[in-house]
Structure I
Amino acid sequence: MLLITLPTSESKIHRQVIRLIKAVFFDWFNTLAQYEPPREQLQSQALQEFGINASPRELERGLLTADRAYFEESARSPIRERSTEEQLIFYIQYQKTVLAEAGVNVSDELIVKLMNKLQQLYRGLTFTLFSDVLLTLKALKEQGFTLGLLTNLPSGVDTICENLGVQPYLDFIVTSAEAGAEKPNPAIFRLALERAGISAQEAVHVGDQYRLDVVGARELGINPILIDRFDFYPDVNDCPRIRNLSELAGYLQ
């Protein structure tokens, strides 16, 4: 059973609702896995090449802020489908957001050079799981839940999951390429429901992006849970908000 906290329509006072849940869907990035080495580390390294000192810790918040802007803008109009010029303008703004959070202000010309350097550094980028992932997936599997992965990564996810030891716990993986659309488009959530063989009310989706994961899931009737590992959404109170996957057990009983 899912113990899920929802707000009333009249106020912010919460009430508890019990629903029968058969499947749990997970987002990938910053839900189950993060980049290795960390992006903030590579960002700091790239900046040093241009004589700019910004620690990984100073850059971490900027990357989260820029990611949120990226996903919300892409939800309105996918960035990858825009013209080369439009994409360049957007990614320059992305870097400006990252740097502004760290108190760094540079020219567009330098940002373009920075992006070229980052592209070189990112070639060796891989993924690593958060420490709570495998234990949580194993426990949920033993409890009989159907487990699915929903990701906007277009390809290569099966190999990544196999290498990281996630594959044995997943009943299916749905990518944006398979669904023909990225979250928050209903198509990717609908395909997950079809793979699980359940109705929307019988599923929970756990993800770190409010617009993509919470709003996207809820629009189709799936119960959303926001995982906020970096305390980035402290004001969200219209759905359960957890800081790590270990807290998920408190909502799935």
Structure II
Amino acid sequence: MSASCFSAPKIRFASWLLPLAALWLAACGSGSGPATSAGPPVPAPVLAVGDHWQYRITDNLRRGAVTILDAEVASISGGVASLRLVYTDPLGARSEKTEEVNASGALVVGTLKEEPTRRYPTPIELYDFPLQTGTSWRQVANTTSPDTGLPAQILVYGTVQGSTQVTVPAGTFDAVYLYRVIQLDDEQFWRTRTDRRDFVWFAPQAKAAAKETRDASYNQIGGGTFTTIRTENTTRELLSFRPGSR
């Protein structure tokens, strides 16, 4: 089954109706994905201290420059997992970030683009577990824009396309393929908000995505015209996964 669109829901008119509709239209324009089939619902992964993933991140905007990401669950408290993320860039330089994810797979602390790590007032629903073929989800998360200090919103739209297989350096995994659109809270008078489109192969066996491609851009406004500025085009592939202990 190829990528498909679902009927737009009936929602009451609100200030966020138009941007939410834009998210739905963007998702409908996602194009065809891999061949998929219906499969059983996939529950949220149960993370454990010591779970460790290593990814290869290929930056297609920088002539295929490769960064290695090592992510490990450092602690779990109150159902929220704290992850330590270590990035090694093409020159061997290392940098470190932290990320927090709740039991539903939502991002509590982290980043959605190149910016300082922050805590989101409402956890960002990157997944809607259990992942079930043909379902979709939408979220309007109220925030404060880090760029302007004004009230803003992050919009999320996702569709679960179905079960498939994906082969990455770590091996071949049974996966659930989903398409996700995220519109960030960085709109300013001279530019539109960043629009990030994600293609995700979630592998239950690895408790995370085995592969994920991201493409992000915004429109610069000037003189009555729009200039598209691409900010990200990356591919993440799982190199290895080592489970921790509960």
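One table, with the values for the structure above:
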read-out	value
Comparison of I, II - label where FRET efficiency 1/(1 + (r/R0)^6) of positions 133 and 189 (r between Cβ atoms, R0 = 25 Å, to 0.05) is highest	I
Test item: helix-only ellipticity at 222 nm (-39500 (n - 2.57) for each DSSP H run of 4 or more, over all residues; to 500) calculated as -1500, pick one of I, II	II
Structure (I, II) behind the derived value 26 of relative contact order in percent (Cα under 8 Å, 6 or more apart)	I
Of the structures I, II, the one that 130 was derived from, the read-out being volume of the Cα convex hull per residue in Å³	I
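Since every read-out is calculated from the coordinates, none of them should be taken as a lab result. If you're wondering where the values come from, they're calculated on a predicted model, not measured in any experiment. Cβ atoms are built from the backbone, for glycine too; each structure is taken alone.
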